[in-house]
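Just so you know, all these numbers are worked out from the coordinates, no wet-lab data involved. Remember, it's a predicted structure, so these values are computed and weren't measured experimentally. Cβ atoms are built from the backbone, for glycine too; each structure is taken alone.
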Structure I
Amino acid sequence: MEIKKVGVLGCGLMGSGIAQVCATAGFDVTVLEVEQKYLDKGFVGIEKSLVKFAERGPEKGGITPQQKGEILARLKGTTNKADLADCDIVIEAIIENVEDKKKMYASIDGVVKKEAIFASNTSSISVTELLTSVKRPERFIGLHFFNPVPLMKLVEVVKTIATSAEAYEAAYEFAKRLGKVPVRTSDKTGFIVNRLLVPYLLDAIRAYEEGVGSIEDIDSAMKLGCGYPMGPFTLLDFVGLDTTYYITHVMYDEFKERRFASPPLLKRMVMAGWYGRKSGRGFYDYADPAKPVAGKF
């Protein structure tokens, strides 16, 4: 099947990023939100991002001012689910909650044409569990983008035991048309990246709890010793401690292994509302965002 029109559910950080890359790749995109104010906020973010790409210019991987206008013209926001009816693929990027996602899919299943593919951007929830809410399990897949979507090249394309080969290949080729590098994976909790990344991040917290080194020293050691672009605590603050904490519950529930369990310090920081960069405090204090100061716990 040929994908021409894209629907995106949610216009938050991930949804707006997905909508932007789809429109940049030449697709007509309809973004659904529950209220206009969320669309307005998301579209402001998209325009700011496109301004930066335009300032960079085509010679440095950016776009021209004319292309910026063309991209924005391909984007449409709506609060009416009926506007998704003729989409060829609908990508969900709403809150990381099983029941909320299932309710959303169920509410559009009878609206969107039956041959359309449904995709979820979930980073940890079972795609198979999500597809139980619709009558097109063979056309349901995972498309896990990474933040920030306009810059990160990777997309995990997730196949369930019910996904048809046709839908899977169509989704894989679609990711390539977005200029991304797709990797194939199956519906195992955490997929590839989080299956390997989350235990590493949790081990870094445990190492700190056990006095192996300071936050700064552990970050520096992993950057300089392993060539990572950022240390584990900087990355945790960037991803969000609340997001990581939620993923640990999903993964531990699946595998029942200590390496996927949340360390006590992570739990207490989330309870205190210290989520990282987005809350102004995590393993680092971001009172001055240009000069984060590592905490001592």
Structure II
Amino acid sequence: MLEIKKITVLGAGLMGNGIAHVCAQAGYEVKMRDIEQKFVDKGLATIKKNLERGLKKGRITQEEVDSIFGRIEGVLDLKEAVKDADLVIEAIPEIVSLKLDNWKEVDEAAPGHCILASNTSSISITQMAAVTKRPEKFIGMHFFNPVPVMKLVEIIKGQATDDSTVQVIEDVSKKIGKETVLVNEAPGFAVNRVLIPALLEAVFAIQEGVATVEDMDTSIRLGLNWPMGPLTLLDFVGLDTTLHISDYFVDEFKDSKYRAPTLLRKMVRAGWLGRKSGMGFYDYSGEKPKPNRF
């Protein structure tokens, strides 16, 4: 069975830098690639900040911080990033055309033994695998945010994914401290199949004036024992990401129950994407998030 030593993470954003962090912490050599140096630098800065937070809490030593950070290399060139990888994990935006173009390039540049894994939260593994010459080595590896904290990895098996690929990804997931579930491909997999409709319904409720942002969050947090309310979670995930998933669900299921509320679409058009833009259901410009009124 293939032994994974070198991992390349495509994307240095919220998910990508988290994946790079946990892989390096588990002892893997990691390359983290993005399209601009500023994105790479921001991702590396986030990893360093999170490691230093662990140092302050006594969970990790300075020697370990230096060792982990030293195993991560930020790169811009795609071919350079994947040329000697054993595993490539993609964490780029949830846009089908973007992912397909990405995987065509990666497949041409990565060594033949390399496994290709997408961190997509909804898009077809089979569709992405089909643009490569190694569909049996293509798999879904869906992490949850924040990656260093959340324990679950959904492993998604496409139509052509073979059992040995599944076993390698299960082994890697366990080595980086995650628990796994195996999912046969379907839109949204297991978690988002249930979560996305719930988040959309919370937005519909705000749109209809059923409750304020803070009261909706408090209701679900205390009434259903969620660690955070649905609108806080939407801001964390990214409103644009959720909208992409909603539109993809409608296209795949041909069922209007997955449709996005007008309010969500309007907020995305306004650039209100949540925490990453500084504005969403909450305003993040001050010391503490302030709920917006709708």
**OP:** Compare distance in nm of label points 7 Å out along Cα→Cβ at positions 108 and 268 across structures I, II and report the one with the greatest value.
**Re:** I
Subject >> Structures I, II, by distance in nm of label points 7 Å out along Cα→Cβ at positions 52 and 204: label with the highest value >> reply: II
Subject >> Value 27, calculated as percent of Cα pairs over 33 Å apart, assigned to which of I, II >> reply: I
Subject >> Test item: mean count of other Cβ atoms within 10 Å over residues 132-139 calculated as 16.8, pick one of I, II >> reply: I
Original post:
Taking distance in nm of label points 7 Å out along Cα→Cβ at positions 212 and 236 for each of I, II, which is largest?
Top reply: II
